[in-house]
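Chemist: Next up, some structures in structure tokens.
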Structure I
Amino acid sequence: MAASGVGRATLRVALAGPPNTGKSTVFNFLTGLSQHVGNWPGKTVERKTGTCQRGDTDFFFVDLPGSYSLTANSLEEEIARDYIIREQPDVVAVVVDASSLERNLYLVCELWELGVPLVVVLNMMDVADGQGLRVDPQALESALGVPVVPTVAARGEGVSELLDAVQAVAFGEARALRPPPPTSAAVQALVESLDDMVPSDLAISYPRRWALVKLLEGDRAIVGAMKKALSTNGWRGVNSFLRLHDDAILEIAGARYEWVAETSQRVAHRLERERVPLGERADRILTHPVGGVLAFLGVVAAIFWTMFSLGTPLQERLDEWLVQGSAEWLESTLEGAPDRLVSLLADGVIGGAGLVLTFVPILAILFLALALLEDLGYMARAAFVMDRFMHLIGLRGKSFLPLFLGFGCNVPAILGSRIVESPSARLTTILVAPLMPCAARMVVVALFTGAFFGGAAALVSWGMVTVNLAVLALMALLLSRFVFRGEEAAFVMELPRYHAPNWRTVLMATWQRVRAFVVLAGTAILAMSLVVWALSNFPGDNIEDSILGVVGRGLEPIGGLVGLDWQMIVALMTSFVAKENTIATLGVVLGAGEGDVNLSTQLTQIMVPAAAVAFIAVQMLFIPCVASVAAIRRETQSWRWTGFAIGYMLGISFAVGIIIYQVARLMGWGV
């Protein structure tokens, strides 16, 4: 607890809980637009923080990664428990699903044993009621000796009471009497024996008794910390004791599960015979080996159709207003100013970064669709039905989840590969993730297909995405069969409950992604646009004699194989910084900020449809952006594998581009 001004206090609150309990919904409702999203220091797991104010108290919330227990079985669980233990927040609010108490109370039991200042958030009370389940919060509060707050976070019900409970616990106003933690006499004897073996002054960063219990459970992090802290002889004795009692973990877990079962039966009662929920009936189709795949393809097709049918007209209107209108206003306002200044602002700023911003409507639709599917609970079903296909290419269903994230951005797709248990499958996932057609690439696809194929734009786009996915599948198959021959891992995944979308959560996620894109356009892409403008304007006025023109013409023979002139090759090169730079560069080079001819029309004047299709293919498969390269290096810890990813994508992109260009010309698209 810290002071934050005269008469004010700041409370640090950690939001914990298993996945799919509505924890993020609680967090979003409490923090709103005050959220900050980043990564945990030195980790690739997302860190969300936010604030809210109530009376004379400022609340600082940390949304911890979803965890089933406090055992370090995953990076997420390790991060969550280490924050609670080492950072010592003023209150830990653990969110549980009221309709699945037996599944969620294990984590509550462990936090209870740890002795942290605790508030239990009994969320999804409406779901429990809908299933004929009556949950008594007061009975659970009596069993735990800590405040229990019933909530329906999706509607904001109980959130105010949650803040009251947090304040009461932090300021010592809530009841502090707790029953002893569930254990057995045998486990207690083992803990006491370990306590005698471990020096009382041993320096470890965990509570002593809790660490001894975790040592009996075989927790990897605690075992490592003890091994490092103890002397060689001391660890040898402790290790021998642990080996002798390696079944203690069953006794410890058994006592907890017995407590969980007894507590659940005492506080939850079924009022009527359980009906088959609508979600289970939907799963008969959505998880069917055939129907589920067809449904998934239909969902993806619907997203693309919506992007082009609604997003493209909005993009065109925004282009007329933001690019053409702003350029005309600028030229009239700066009449008589130096030509270089007008060109810098019209071509470098408006024609570059400004042009990229016109694609916000298309991206917003894509981000909204992804957030909606995730909030509905559909994403896990998609991974489940795609497991069979993923297995054919040497991966498992868990690889599908990070790969599908690649539709938004390749960076989280690469970082998300950590959920894949098999090292070989994880490395394969990392290496093929940049082949996913990310949102930035889709912006380029939208520009070119809209310019050259009109009403058939969605169909051509779908075809190009199919080519991308086919290449991804082929590369994954080759890597898994001939490069990595890793172990098979069973595919186990919890399917979250379906629920009506929480539009606050969905819109918040969409806004955060759109805001990140706008920030990128206003920083890195703007800077790159100005660099491209400078390179295209110096040393002379003629762009073909500029630095950019000389470099581009030097590479033109390579571009000629796919029907591309030097401007297109230069645009391709600058996409290494960010894929959106392709559009920004073309806007600068072709002067999209000048005159009344937009970029789409200009492209149709300098390219034939065959070259346009080839360019799309090359761009979709081209080397990853610099952020993705950094993510690959970070996850593989190898420049060799990073270089391999860059090299194979460079080779494949031009090979596929050449094939498509030649085939398109034979089909009559070369004129």
Structure II
Amino acid sequence: MSFQRVKPFACSLALVVSCLLPVSAQVVEQAPAAAARPGLPPVERFFGPPRYSSFTISPDGKLFAAIVPALGRQNIALIDLDKGTGKLLSSFTTEDVYSYRWIGDRTLEVRTANIEDAGGIRIRRIAMIDTDGQLVRDLRTMGNRGAAAILSTLDRSGDDLVVTSYERSYSSLDAFRYAPRTNRMELLTLESPGDVTRFVADRAGQVRAAVSESKDGKRRLFSYRHGNDDQWKVLRDEPVESASLLPLSFGFDNKTMYVLATEKSNGDRRAIYAFDPETNQLGDKIYENKAIDAGGLVFDEVRKVPIGVLDDSRGGVTWFDPEWKRLQESIDAALPDTRNFMAWARYDSSRIIVRTESDTQPPIYFLLDRTTHKLEEVAAAFPSFDEKELSARRLVGYVARDGLSIPAHLTMPKRPDGAKPPLIVDIHGGPFVPASGFGYSPVAQFLASRGYAVLQPDFRGTIGYGRAFEQAGWKQWGLAMQDDVTDGVKWLIESGKVDPDRVCLLGGSYGGYATLWGLEKEPAMFRCGVAYVAVSDLELLFDVNWSDVNRGDLDNSSKNFYIRTIGDPDKDREKLREVSPLYHVDRIQAPLMLAYGAADIRVPLIHGNRMRSALERNNKAYEWVVYNDEGHGFNKLENKVDFYRRIDAFLAKNLAPRTAR
């Protein structure tokens, strides 16, 4: 099987998509405080919104949808694939389409938010909208307590759903059979296991599996029942940190359950197994990867079989079904040197959306017609990019001082003179978050365009490389986690790839903390640091009562997670202080840039204000910026542009060769 790649032509789908653009509002940049550096690609090119994103096909394969900038917001465009016509489906002017998905052949679930909200992304509405633009139901109005989440759809119209919501309790989910057009609800979990965080329903709408977490956050329970009218029984009751099994979905026989399980036979990586809940026994291993955790299963809804597995940390699919594997190979042959992702209609796979991207190519979308064997380019997310301008970003690895293997991504700039470039270590936040994964990185490409090498380490604690790797980062702020960053720098220096005299740390949130602590722990190694929304004092994470880490209404489960992974503020206060940058400012030798959002409730501004005061008391060089209309991260385009322009100028000043200063 082979496919022919065809270029867009006058009556192509690409033209239909482009015709939607005149309604798009151009973003008008406010006059920033920082000036652009002449002769370099503008910051806006790297951090502006995509022109198109989230392409999908309706379940019957007849309609094509995408998120586009329109009316000054993000809205949904709809294209009729047979008629070759397009229109705007939504017309929001005070909120953005944050995400959407098809619920029926002509019905979508649309989630909206203000993507520039200083308080962070908060879902404003969860609306069901027909393709004629009519609102079916705002799921916030389903019952009395907030919005519902759709667990499964039981017909092709989207009129028969299983949904979950906190209708009876703020601390435990319930499940309902729900008809959105009539707002008819039927409670399916009158007898609940309690403290439920996750339900799994079978293909007939029977809610048969539940995951609960004890109120103190220390134990996880997996419960099962044969059907909606049967009693629950607990199959697993385990400590949260060693819980071995997570239910995913039922097969089409409504007997086989598929689970993510961590068993000794596959080390500590999560693998997918068939599971018999009646006997509480694992069956055949469906898939495992020795290096990384498995994600969810992918099903062929027509043939009613599982066909592949999501790669949880890299965002791809591993196909074990021969037909879909051959299809992927054919697409890869037609689109070489990129990673190609397929999305198809639930009930008709003759048309497939192919999203293709690489480290040097932001997403481009194609439509594959399997009947004609043609691939037609539809749209590029960032059409202003030239692949030749971008730098290769490669997965690498190195060994930390205690022998642990650390994955990382390395981007080397294009330097025709062959000189060793300065190095920026981009430290991710979290810190217990999924790996950054394959593909295009705007931060790495922005820095590489300025001539810097970029190391992005997945230090211990990063999720996706197995339980042992993740838990190796617990209570290691400033300790082994920090050493992983330092050891990556040493590895690159010893390899001769970068200039050892010009290394700078950069990061936000936890990454900002690691930047501050790195300048203090290894003051002779780094020439500068950029820390934004940075934790400066681990005690403040627990002491500031207006932080969302320490709100009075925060449940014990969340508090215990922070105690388990960072430290106990009652028992470990001295240890927390020992690795808090605020108390060791005198060690800093390099210039520092600090940036915060005044509305941040995750890392409140007091972290920055106290760090700034300490810098001044110790006569340390620093630059300072606060964005009054931002929170934990910078969402407004004008603020992002200003921030990265400041970074650009700061790095150019402080990473220049010493002989030129």
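Chemist: Using distance in nm of label points 7 Å out along Cα→Cβ at positions 384 and 408 as the calculated read-out, with 3.1 as its value, let me know the right label among I, II.
Modeler: II
Chemist: Right, another one. To which of I, II does the computed value 0.05 (FRET efficiency 1/(1 + (r/R0)^6) of positions 232 and 304 (r between Cβ atoms, R0 = 35 Å, to 0.05)) belong?
Modeler: Derived from the structure labelled I.
Chemist: For helix-only ellipticity at 222 nm (-39500 (n - 2.57) for each DSSP H run of 4 or more, over all residues; to 500), the calculated result is -17500, so let me know which of I, II that is.
Modeler: This figure was derived from I.
Chemist: Then there's this: Suppose you compute P(r) over Cα pairs in 20 Å bins from 0, in percent for every structure in I, II: which one lands on 16, 43, 30, 10, 0?
Modeler: Going label by label, the one that fits is I.
Computed from the coordinates by the stated procedures, all read-outs in this text should not be read as laboratory data. Keep in mind that this is a model prediction, so the values were computed, not measured. Cβ atoms are built from the backbone, for glycine too; each structure is taken alone.
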